[in-house]
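Q: Please go over the structures that come below.
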Structure 1
């Protein structure tokens, strides 16, 4: 991505101004907008927790998860087109709030926006680190430390345009890996290999450990009390996750006026397929295979803590494809984490540059100072993250020292 940015500057005369860094010239077409929306909404949790929901509730889980988190993005299309109509020169949604409601409300929503970005980034890192630790045995601290490094570098060089381009590539790779596992589960696997075989194993799984709250304890029913409760929680909670995340507004701002609405509608509808396919593949495969010696936890079922940590997906992948499955899942989660994190980094950088620095510190700042602030905010954010990671490393070392001393 850094090389692509260099080539565009050298041969396409693209100057990295503050406008280009934050808005990509406001000319992005619907295809790239749609892929960016899909990529930004495909967190580690999208793949991991959707599979866990399928493991808990059966075939209803994928529908509850995917439909409960699709509505928000599709409805956001209305806000995207209204933002383009009424505030065509905005850089963040917070600028619109300040113009309409004043500085006090602006400050409140800056806090909301930054906290949303922090929480999303934390979920991305912890989910990705949990999978990396489970599959490779590497330190969780090291995984949290290494995952964002490349993201920070290419985002500083290429800005939001780099995010759009990498989102397209990452989404394509995610879909390819999901198709590989889906065809393995339902056509080629020597234990599963067909929908009818998966069906039979799920019937047996319901007899061995029926699901509380499901009709007849079955994994093959849409009548799931706990699943319906999860759907309600999912659909309500994700409204704030989308509407207060400046990353989604950034994409609407960067879109060409005629492409904002179709981009978000296509993105929302396309995103539905990812958690639904992941859950119906990995979640149901885990249920079908956990009574077989190929499953990592055999002869025991997965622990509730491991299910909550999202380890249903990697366990199912290893059971189906061994080390190759583990490598594919590691790449899958890496693609999801890095692409979504890039959007979060741009979102926070835009808030610091336009809503804090230009609004309250230097209202007459030149474009050169704004691009400097955008780059500096990315570095400061990454330095702050490194500082916190240093504290985590010291704490882990201290705990290891105490445990070693107590053993003596």
Structure 2
């Protein structure tokens, strides 16, 4: 029976570990900080709730209304029409904790530890040795230990140690910065089922800023590739200023920042080591979404291992793991390309951002966008609708003088 180590227990690692453990494969799930709360908007699509069997208490708020706010403060309301549809807003410490605990209950061996080195075998059958510091023993300093395994799934985020150990190559990254702000009850009522997205050079030069409602507070943040501290502080001040009237009386309860990959790594499988989630670079452009894709990539990678090894009864190979990549790229490659193009077209200047927000007012555009977001299928509109959307897009860009180089 093969042994598999999963390093990192966010949605990617926990989904992988759960799938492996369910199949009876000996699984070790490493997590450095069990109370970790990655700073991100925390929005999850409806399909993730059912696909990953998430209970209602994981969802803080069911958002059914979105406001897109342009650089000139033009507001466009985007409302979900079907009563049973919503975007789930969750706190990452709650979501990640639930998924991790479930993987452990199903048989994954959860180890609270920092992985710092891999010994890589020189052939296709000898084990990998993982060197780590176990935090369950020896207090904060921990105790140095090692473990031998046959395969490794690196789910340890943008600063992945596993990616470094296998020389997976670097990628450009953005920074997500957010403040959690607890609002007085009367102010919080406004955000009951509403999320806001702001665009403009003042809040992000290449992305967007957000106000997303959580359990008893809002997450107010921005994403940018301008990774200098001064730039991020300036952009965060920009979103605080734009949303100021709605944040009156708010108290900052937490400040968070985290790198977000901009593109997949040059190498995502090396030997019997595969990368998933942020470690692989699976965050979409334009929307900056990564939670669903992280969980999905972890599950798809683990499913490929289960299938190729006959539930762990034979050795996994590099070509087995490359099959996971092939499946992933076939399923989602186009989505990433389309969103990359959208970001480069619409987040270029304030003129193109105005055009983008204007376009969001169109009901055909809203339906296409929500369908593809909620259900993760690039829903093809009928040809007439497609032509209308293309014409409206060009019209918006021309009116905003956004096509000028």
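Q: With distance in nm of label points 7 Å out along Cα→Cβ at positions 57 and 89 coming out at 2.1, pick the structure among 1, 2 it was computed from. Mind dumping the intermediate values first?
A: On the way: 1: 4.8; 2: 2.1.
It must be structure 2, since only it matches.
Q: Shifting gears a bit: I have -25500 for helix-only ellipticity at 222 nm (-39500 (n - 2.57) for each DSSP H run of 4 or more, over all residues; to 500), calculated from one of the structures 1, 2. Which structure is it?
A: On the way: 1: -25500; 2: -11500.
So the calculation was done on 1.
Q: Let me ask something else. Looking just at FRET efficiency 1/(1 + (r/R0)^6) of positions 1 and 337 (r between Cβ atoms, R0 = 30 Å, to 0.05), which of the labels 1, 2 belongs to the structure with the highest value? Don't skip to the answer; put the middle values down first.
A: Details: 1: 1.00; 2: 0.15.
With respect to FRET efficiency 1/(1 + (r/R0)^6) of positions 1 and 337 (r between Cβ atoms, R0 = 30 Å, to 0.05), the highest-scoring structure among 1, 2 is 1.
Q: Using distance in nm of label points 7 Å out along Cα→Cβ at positions 41 and 289 for the comparison, can you identify which of 1, 2 gives the largest number? Display every interim value, and only then the final one.
A: Working: 1: 2.9; 2: 0.9.
When distance in nm of label points 7 Å out along Cα→Cβ at positions 41 and 289 is calculated for 1, 2, structure 1 comes out on top.
Q: Taking relative contact order in percent (Cα under 8 Å, 6 or more apart) as the criterion, which structure among 1, 2 has the greatest value?
A: That would be structure 1.
Q: Give the label, chosen from 1, 2, of the structure having the highest value of mean count of other Cβ atoms within 10 Å over residues 129-136. Write out the running numbers ahead of the final one.
A: Numbers: 1: 21.1; 2: 17.5.
When mean count of other Cβ atoms within 10 Å over residues 129-136 is calculated for 1, 2, structure 1 comes out on top.
Any read-out appearing in this document is the output of simple, stated calculations on the displayed coordinates, not a laboratory observation. Values in this document were obtained by computation on a predicted structure and should not be read as measured data. Cβ atoms are built from the backbone, for glycine too; each structure is taken alone.
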